Structure P
Amino acid sequence: MYFIDILVIALGLAMDAFAVSISSGTKEVTRGFRPTFRLSFHFGLFQFLMPVIGWFLGSEISVYVKSFDHWVTLCLLSFVGVRMIIEGFKPDSNKSEFDPSKGMHMVMLSIATSIDAFAIGLSLAVLQVNIFYPSVIIGVVTGILSVIGIQLGNKLGLRFGRRMEIIGGLVLILIGIKIVIEHLS
């Protein structure tokens, strides 16, 4: 498999993480090096690990996962999106410290944005492609695009405030719906 082919796959897989990074970046708590690093590192790590896991499990399990992976993604993205919308409507004095770059929220977002990478791993196993090199490229590209997305979200959040948090939550839900529609059609 050529580098350009892997790069195109990596860019395609990273688009969901990029969009989620923009949405997450609109929250005030994601400003700064640490939250940016945590979120982009985990997005990149999960995008690296999921193809490896898919490759090792092979095509045996793909039939089972493929039938519901898009619904899992929708549920995870909707859960975090609804939390962001609720936080966006709260007055500043009533806001909790919901942080998409920490804990289970970060893990849910990481899984939701990397389920497609699992399927790519299955495909690469069928093609008998060595998985390490493509997985590294996929993880690095996702990590870089996530940093860019978070920074863009930070700028939008500073400029538009709580409205961007609400819009960010809606975008997460819409990404989940888009993924379901793509899988059903």
Structure Q
Amino acid sequence: MGEIVIEKEGLSIKKLNVQDARCLSEVALKAYSDHYLDLWCDGGKWYMEKYFSVDRLGVELQDRNAAFYLAFYNNSPVGFLKLNLDAPLAGIDLKSGLELERIYLVKETLGKGIGKELVSLTVDIGKKLGKDLIWLKAMDTSDGPISFYQKMGFRIAGTQRLKHPLMKEELRGMVVMMQYLSGNHISP
């Protein structure tokens, strides 16, 4: 397991490396199953096999543009964060963006401040890397997560639709959210 980047009050967050693919896969499957299976005509089977297999995550963990962090609560793995370190946001006239691609937590740890720590870590990483903004996508039907991100300083900057064929058509909407990190930017 990689280095500990945050440790406090029963919570630790560790940066992952390729040897952590199996543990990451287990946490990803559990956390995704807790929240998103209702989006899919097949109960999420296709998506989870495609994106959360040990082999797929092993490849992603080797990507120099990606950074993964695993959250532990009382020494149990309970969630993860995936960042794309160099990811400009289309339509925004800035060259330097950091994408918060995934943040998933198992249901029983919601409300314990873990998501807030993961987003704060993302902001810290973005600032250390000199990024202009952080951006993410959230399901437009996910009022709780959207409200959470807004409380963490993000605002809705646009919308998109997912094209996964096995996803229920009425649940394919996404909001794009962003937060500026540097300078005095005029909102687009």
Structure R
Amino acid sequence: MSRQHCDQAIELYDPVEHRQLATRFAQDVRVTSLLYRSWALWVLGYPESSLVDAEEAVADAREIGQDATLIYSLLYASWTDLNCGKYLTAETRLDEAVALAIQRGVFYWNAVGTMHRGWFSAVTGKHSEAVSAISSGIRAWRATGATLWSPFFLSCLAMAHSQLHQPREAWRHIGEAMATMRETKESVARQSKS
């Protein structure tokens, strides 16, 4: 989704009409659009605006009160936080998201949150924790039948192994990420279209 598409979706959003659709489409459209726009703004070089959108998405999700929207907002706002170097905020959001997923028995979001925690650990230099969390998250993620983002998290796993001076494991995960991309046709361009 481009910034323009996100701007348009946010502009057209009517809370009275559209908030009730969150349960039908898994999460609220405005929250999702704010999060995607926050990523676009970060890539375009506007980290402060990016953080504002991420914060607004989480605030909206809390107001809506739907678990799936809140978990989604916490997890994907943490991407913005990590990319902008706001590690404490990212960690707090990830902890809340995983705790809520566990409390509600949502296996899918728990798996996603575990992979995100692993990425956080890799970025913050806790490479052994990263290997454990990402490996566990990927196993749980695959058990749901999901494949999206697998190459990204496999590359994070490879990075953590590399930092632990385990080149064979790192290369194995790079090879697995590349094979997954070939098999699923997943790429950055494809993800941005979904």
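All of the numbers you see were taken from the coordinates with simple rules; none came from a lab. Remember, predicted model here, so these are calculated numbers, not experimental data.
Looking across P, Q, R, the calculation of helix-only ellipticity at 222 nm (-39500 (n - 2.57) for each DSSP H run of 4 or more, over all residues; to 500) that yields -28000 traces back to P.
Among the shown structures P, Q, R, from which was the value 54, 36, 33 of Cα extents along the principal axes in Å calculated? Of the options listed, only R reproduces it. For P(r) over Cα pairs in 5 Å bins from 0, in percent, for residues 90-137 alone, the calculated result is 5, 19, 26, 20, 14, 9, 5, 2, so let me know which of P, Q, R that is. Answer for the origin of the read-out: Q.
Look at relative contact order in percent (Cα under 8 Å, 6 or more apart) for each of P, Q, R: the largest one is in P.
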